[in-house]
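Take a look at the structures below.
Readers should treat all values here as calculations from the given coordinates under stated rules, not as data from a laboratory. Everything numeric here is computed off the predicted structure, so don't read it as measured data. Cβ atoms are built from the backbone, for glycine too; each structure is taken alone.
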Structure P
Amino acid sequence: MRTTPETVAELIARQWGDPRPGLKYGGSAHTTVLSHHRTAQEAASRAALLVDLLPSDAEPHVGVLLDNTPEFPFWLGAAALAGAAVAGINPTRRGPELARDILHTDCRILVTERAHLPLLRGLDLPGVRILVTDTEEYAALLAPYAAVKPGEATLGNPGPGSRLLLYFTSGSTGAPKAAICTQGRLAAAGDSLARQFSVAPDDVHYVCMPLFHGNAVIADWLPALVGGAAVALRPRFSASAFLDDVRAYGATYFTYVGRAVQYLLATEPRPDDRAHTLRLGFGTEAGAVDAARFTERFGVRLVEGYGATEGGASVQRTADTPPGALGRAAPGDDLAVIDPETGAECPPAALDAQGRLLGGSAAIGELVNRGRSLFEGYWRNPEAEAARTRDGWYWTGDLFFRDAEGFLYFAGRTDDRLRVDSENLAAAVIENVLARWTPAAAVAVYAVPDEAAGDQVMAAIALKEGERFSPEAFSAFLAAQPDLGTKMSPRYVRIVRSMPTTATNKVHRFALRRAGFLPQSLPGSAAGGASRGGAGAHPGTAPEPDPVWWSPPGTAGYRLLGPEDLSALLAAYAAHARTELLER
């Protein structure tokens, strides 16, 4: 019977002497396999290098600016063995923002690769030593430590309270916060998931989400370590390469975040879509509609979970969890859905026979943990910590509703709340309805300011290949949805070629909100091609703006938002002194 690990260092040390496959990389073109023993050996050598290179007066932190190469898990293991912490550095950050992340986490050593060196040019990083993994100099640095064993080189005896991760919370505005994750909490999280999903040594965990983000480490790498499974790496997520990788690696499990599932569903169906070893996907924000489509097409069950990197609250899934729900509070936990304006607990939601929310605005509030919390704070950010733990509770920043049986349903982020005609709406609830529209490949809902007061609902829609936006068909679809409230229909609809996303495959809502209904083409989403509802741009010319459709107040149906409409709208904003809201 497997014993519960106390530290991640213990999990790395367990690999020593194990000849079974532990790490796979290279994909379908050329798969390389390293044993568990070899991966522990590589981690131990880097732990010794870290101990020798780190200045005596420095925080035990190492920044890792890498794609999902073998070096990333090697350095995760090295930090665990050495009693140090890894700060995952996001390669999509640029200039001063990137420098800020490295310096804010007090990283005196930065591990990167040649492909990312251009990101560091011109940055002021005083006191930071840069190690470039795919160079002869790096290999020479490691060579003297090849025979080191786990536990022989530490900065202090690693224990359950030792910091292991400083992982930035994803966000599109403001400086991201570095959540502190200790070895004890991470080992327990990995053990819990390994038991929940019965992870065994013959499993292969496919890591295609970025390792600089908590999802890939906590929900993919760690359960594999606990269960003795192999880990297979994809440098960066690729929907087109997904099935080929799964087959090449013999993958049985993967994790996803945000729109990754939609990207996989948007690939061209193949007769062999079910010819693979994959049995389970675990992640967040796929949505009930896309999860069902994924299972129908690929024969793989998707399990939606909820648990923030910060550890402040988690939802436990049980066998009786209904479709669309994430689960209930674990025994001993006190999770509540709170109206953030009044501080009162929201009433249970009313659901129809299909589990769809009916008249749910009063039932939607912020998920709050009023009991014990595993939140360990943010690195040197007391203001953010205080905001998370105000009134002695842990406020998740996420919107939920609860049914009469106590099951919890995700309804979006607090930033995604809309207030239309004095009624509070949640973007994710509207998205779940719009996702049923079969021509849509991806949907995002967000608020744009009303010209007089409050918000209006806007949707960005990426269409499936060969589809054209039909305003008549879209209006008929909306009218047929019994759970689409009277205030939920989008006032504006932007047709995008592809949904703008962050590095962790979450919708880049800030970019969408900033664009609003104004004529522009979002980066990577130019609506080129008649099949997508817009005109294509010639090579060397700027892409044409995404087409925006709107339903003017007091009218039925949608029409293109033309220059005259836009001028009249802007005049209305000016008349109500709200023009500046369009530039937020």
Structure Q
Amino acid sequence: MKMDVQILKKRIKVANKDIKADVVIKNGRIVNVFTGDITKGDIAIADGTIAGIGDYDGEKIIDAQDKFIVPGFIDGHMHIESTMLTPYELSKVLIKHGVTTVMADPHEIANVAGTNGIDFMLNSSEDLPVDIFIMLPSCVPATTFENSGAKLTAEDLQPFYSHPRVLGLAEVMDFPSIVNLNEEMLKKIVNAKLNGSIIDGHAAGLSKEELNVYAAAGIYADHECITLDEAKNRLELGMYLMIREGTAAKQLKKLLPVITKVNSRRCMLVTDDKLLDDLIAEGSVDHNVRLAIKEGLDPVTAIQMVTLNAAEFFELHNLGAIAPGYQADLLILDDLQRISIDKVIKNGKCVVQSEKIDKEVVKKNKSSKELASRLPKINMKKLQKNDFEIHLSSDLCNVIEIVPNSLMTYHRVEKVDINKGKFNTSILKDQLKLAVIERHHSTGNIGLGIVKGFGIKNGAIATSVAHDSHNIVVTGTSDEEMLLAVNQLKKMNGGIAITKDKEVIATLPLVIGGLMSEKGYLEVQKELDILNEALSMIGFDADFNPFLTLSFLTLPVIPEIKLTDMGLFEFKRFSHIKIEEQSIG
């Protein structure tokens, strides 16, 4: 919010009742996130900031009609690219769900396009109805065990700290670099500290002893907990706990029992990665609050976790509460249990009423198409069907098993079918072929593996969304189907494709870096609906999202076993392994 002496004078005069407020909200029940109380009083707003709470008169009156008033919601950790929308289109979806602020980590587009990707996110997220703050990607690439489109050093990141919407360094996921005192990683951490910035974490699979190292490095938050013990360890060591409920990773129900009256102020609710269809159907962190309340959490505590707690961790001292001096980002709720939103007020202006957005607040700021033209295209070598062949001398293999609604996988050692020395997919055993094709530098790298858990009976699924290096990942029942799906992605310059009976039956083009669509969110939703309908045609009927699940099978910093363009990767050894295994255990 802009500030000068005249603005401050006006605010003080409004607070002192010398002049009328611009806007006054009357007859509401105010949820006080500082005390937990629900109070009465007029909310006086001057130039988009709350000037006072009490008995006020204003040029414009909003009658809250005895409904609940809460601060605008904050998603403390999310990736815009995972929604497959541009920031402009995403803001139209989020604001309807009461999300007025997000902390976005653009490491997806940065892995594709480096600093140009960060510039794209910053430039295309200006002057939107949602405040989009950026946490700089700390690990591009995520590891040295894969090929990404770019490499970002501490020097590359340094200039971005001067940007007013850059808050810090995002999810430091390369723990080995920290514990082994890698100079480049330590320099990124030190630079963030010297710039007075926040650092958040990605501590998947770390023990409490390893967390000591992590926290000693100055990393004070994490969203990768999947067990109560992991959650307790983080809280005991003074870290903030980000409880994640997105599309592929759903930990909220499991982790809620860790929350107490004492530690709740160290907890946040975040989405991390959530696809558009789920955002539209369920919502963003408003869904997380709703679910937490349904599971028994006190409503005010749940609201604190997406307002004041997040604002305080990210040192945004004018956000997250309803009090004098705070930005007038407010939600008027019909019901505190169901978090049913009647109005959304952003910077003192009503921008959403009865789920309808004020068109004046969603005018395009800059052409995403023009900005996206500077980003790289798909750059991969021409493929042949035999590129997907897995040659074996033994039928005992390391297999990736999907864990539904989790980013983790199980490392299984199983017997597979072999024909003439080559792996044969098995519908009966649910063993499909998995491939990761390097798509940034035309290296020709293809990582091959075996995956189970998709339950596909016929065809293939391919996507250029493949965390975090975003090469192309494909799984299918035959080499022909896989080749067809990958070639379709190349034609579209990225996206998602489904094939069956050697035909492409559904696509979703993502022409912006192979990650985001240039279309409106309603058009993207229609394309997603077609993709979801096509899933049943290839035999998929499991209760998890196969697109996001597939895209995380390439992330080597998550246990237990993944696949990169350089081959099968085991998290425990933190190294590549062979597909064949000589003995179980």
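Which of P, Q yields 1.3 for distance in nm of label points 7 Å out along Cα→Cβ at positions 228 and 260, as computed? The read-out comes from structure Q. One of P, Q was used to compute volume of the Cα convex hull per residue in Å³, for residues 108-371 alone, and the answer was 143. Which one was it? It must be structure Q, since only it matches. Looking at structures P, Q, which one was distance in nm of label points 7 Å out along Cα→Cβ at positions 12 and 428 calculated from, given that it came out as 3.4? Going through each structure in turn, the value belongs to P. Of the structures labelled P, Q, one was used to calculate relative contact order in percent (Cα under 8 Å, 6 or more apart), giving 9. Name it. Source structure: P. When distance in nm of label points 7 Å out along Cα→Cβ at positions 300 and 316 is calculated for each of P, Q, the greatest value falls to P. The maximum of distance in nm of label points 7 Å out along Cα→Cβ at positions 156 and 276 over structures P, Q, that is, the highest value, falls on P.
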